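For reference, the structures are reproduced in the following blocks.
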Structure P
Amino acid sequence: NSFLISMDSDAAFANPGFPLKELLGGLSHDKSVFLAKDPNMWRPPAECEAGVYCSGFVLVRLDAYGRRFLKEWRDAYDPSQWWQDELGRWSSDGNWAGATYEQGQLNRLAHGHLQHLVQELPQALFNSPFAREVGEVQPVIV
């Protein structure tokens, strides 16, 4: 099995001792997309009342189903909804986790017609907003 891990530029592997190969080997074989939800820091969009999956850590099995998910996610991007100002900063009128953003499109697929491909990972391990005290079990992704 081959996998793709996509991480935001502000995310990091926080626990170098975590057995990633064991995790990959133990993932459900009937799922192809592995996601963790965002912490409840903001009110989720109406269509994501069950929680918003984080696009800052996305793990995809590169089988036909995982590639389909990636293709549909990529194809959902609408460049006409984004522009750059004179300093080169990107802007959009879209709402956080809404259809304009990669996170919104990820959630549209993961809560929609491709939800049967998704397995939820523990948020405390794969999308933690902070590292733990020294000596405590560290999350995998911060």
Structure Q
Amino acid sequence: MKEVICVHCGAINHSLYKQFSSDIIKLTKCEKCDNLVDEYVETEYSIIVIDMLLLRKEALRHVLFNSNLKVAWKLIVLYILCDAYEKMASQKHFRNKTLKSDAFINELELNFYFMCIKSFLEYFIFATLVVVILYHSQVKSAQ
């Protein structure tokens, strides 16, 4: 069985919940801090994303350590595309041009690709820092 991480203290636990029947589950408490190991198990993914945007440590630990990351990858791609579009649309020199020439369309498309790369690098650096900080806090809490 896969060991899980408490989202509050970072301690390793044996399970997130106990299943009594197909409809009834009971969340387990952490052996170290006596809080629920991961209350985000019962939370909708949109709420988890909002908590992640608010940089709640518990939401970040849930996504990184205790969840299935299939949905997270889709959200990451969506975030990068939206961020790139927002950056491209907010540039001043693209607002004043007309959409008549093919050169402008090609320049616009190329600029969008550059903004996608920029957004990806920004997100990658941010996610790397979050993982390093969470790993460091988990190592400290284990000691």
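Taken together, the values in this text are just the output of simple stated rules run on the coordinates, not laboratory data. Given the structure is predicted, the values throughout are model-derived calculations rather than measurements. Cβ atoms are built from the backbone, for glycine too; each structure is taken alone.
In table form, for the structure just shown:
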read-out	value
Comparison of P, Q - label where relative contact order in percent (Cα under 8 Å, 6 or more apart) is highest	P
Per distance in nm of label points 7 Å out along Cα→Cβ at positions 16 and 80, the highest-valued of structures P, Q	P
For helix-only ellipticity at 222 nm (-39500 (n - 2.57) for each DSSP H run of 4 or more, over all residues; to 500) computed as -18500, the structure of P, Q it came from	Q
Among P, Q, which structure scores highest (criterion: distance in nm of label points 7 Å out along Cα→Cβ at positions 88 and 112)	P
Given 0.98 for Rg/Rh (Cα atoms, Kirkwood Rh), calculated: source structure among P, Q	P
